[in-house]
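Following are the structures in question.
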Structure I
Amino acid sequence: MFSNAQHLVNRARLPWLTGWLNRLQDALLPPLCLLCGAAGASGRDLCAGCAGELPLNAPACPCCALPLAAESKGPCGLCLRHPPDFDRVFAPFLYRPPVDYLILGLKFNNRLSHARLLGELLADALAARAAGLPDCIVPVPLHPLRLRERGFNQALELARAAARRFQVPLVPDGLRRIRHTTPQTGLDARQRQTNLLGAFMLSRPLQGKRVVLVDDVITTASTVAECARTLRAGGVTDLEIWAVARAAA
């Protein structure tokens, strides 16, 4: 089943109709595991067995959350050589099956039930670490053309779950994507970085704030890095990234 992840990307879709039907189905049917179809546990769309198979991102770089070897400690080499504009990243899962299946299903097959589950899993992991909370939460924005095509912003859906759980103000339009860029999928690290230069602008005053930026998955960190540069230029004093998953280098 997990091998079907790429198939989800290629399926034709009607975003608004599909999203409405998914929400109706979620409201009428009892929770079933989104990965195997068994009865969900604790009122969630995930069974206990599949929950135990979720790949944890540990150990990881405390700065960028890059997965590290078991014996590694401290920041990764890249963060030591080139400290990023964000202070730290928290990404509790690895971007591999079955987490990639859930994320791809959300982004490319309009499965908003996946957003609910992923948001709950991220919030659970955040609650378990017992760290301080930010002043506000800002999602990584989509360009209006991409948003119209998809019908929703997956980062915003995940940010909603965290904001509800921790009662932190959500600023959905804190950042705007002002340049329609080539999709990052298929680009190498250097191309991803160049592709996003100048793509974001600050649209809400956040000077002096402790801000969390939310995204679904971090691969090369080029998207969150460009967002971070924009937020720092706007006077954000502490910037943490929350993402569901982190890809290996």
Structure II
Amino acid sequence: MNPLFDLTGHVAVVSGGNSGIGLAMARGLAGSGADVCIWGTNTARNDDAVTALAEFGTRVHGIRCDVSDEASVVGAFAEAVEHFGRVDSCFANAGRHSTTTAFVDTDLAAFRSVTAVNLDGAFLTLREAAKHMVSRAGGGVLVGTSSVSALHGTPRGQAYAASKAGLSAMIRSCAIELARHGINAHSLIVGWTQTPLISEELSDPAFERNVMKRMPQRRWGTPADFERLAVYLAGGIGGFHTGDEIVVDGGYSVF
């Protein structure tokens, strides 16, 4: 193993880690020697993910956690620390999509159901991680999964776009405030990626024709595109790279 990417002894928490981008990041981390704690609301999928990651021979633990519920997050993080002894990096990846309701017909409850997971949930997850890292005085890494929707307009996706833009702004502030504690913070600006969250859109031929014209790489992203990136970020504790918004979209945003 390349020692630059050897995470042996490192402990990572990945919310929404039982499928899609979260599971891919967990694979990258475990494949580089890290111990990984997976959070998800579906216990069966958590168990499947733990089984799948067993091939790497590191410690893997799954916890049922609803990130929109403060008590659930606090309890899940405490369980992770109890199980592994500490947490070095935390990936706030759990998320949900907006409804397809027109903006003028969207009620407050529907709007908040999205921000409760994507923004409030990320806040709770990263807050608990930061508390632990500051108390432990060993540094750490915080990563939030944002979206190109934070940069570009999204029809019928105002709640999702607002939640992801808020997440990116929160991460920037965390990078500034927590730097003196040796904690690095980044957000991932994710483009059109083949995950269960947006499988319906990506399977629409008309949608593909319209969007692919702005994709220089002429393909959708895949969860595997995030494996090595997670390893790089987790290995950056105390490094000079922090506060970044890392765009992973096949060139969509710059075309």
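Every number here is computed from the coordinates shown, using simple stated rules; none is lab data. Keep in mind the model is a prediction, meaning the values are calculated, not measured. Cβ atoms are built from the backbone, for glycine too; each structure is taken alone.
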Which of the displayed structures (I, II) returns the greatest value of distance in nm of label points 7 Å out along Cα→Cβ at positions 99 and 203 on calculation?
-> I
Work out which structure the value 48, 25, 15 belongs to, where Cα extents along the principal axes in Å, for residues 35-90 alone was derived from one of I, II.
-> I
Among I, II, structure where distance in nm of label points 7 Å out along Cα→Cβ at positions 123 and 219 as derived comes to 2.9 = I
Using FRET efficiency 1/(1 + (r/R0)^6) of positions 75 and 155 (r between Cβ atoms, R0 = 30 Å, to 0.05) as the calculated read-out, with 0.75 as its value, let me know the right label among I, II.
-> I
I, II: which one has mean count of other Cβ atoms within 10 Å over residues 107-114, as calculated, at 20.2?
-> I
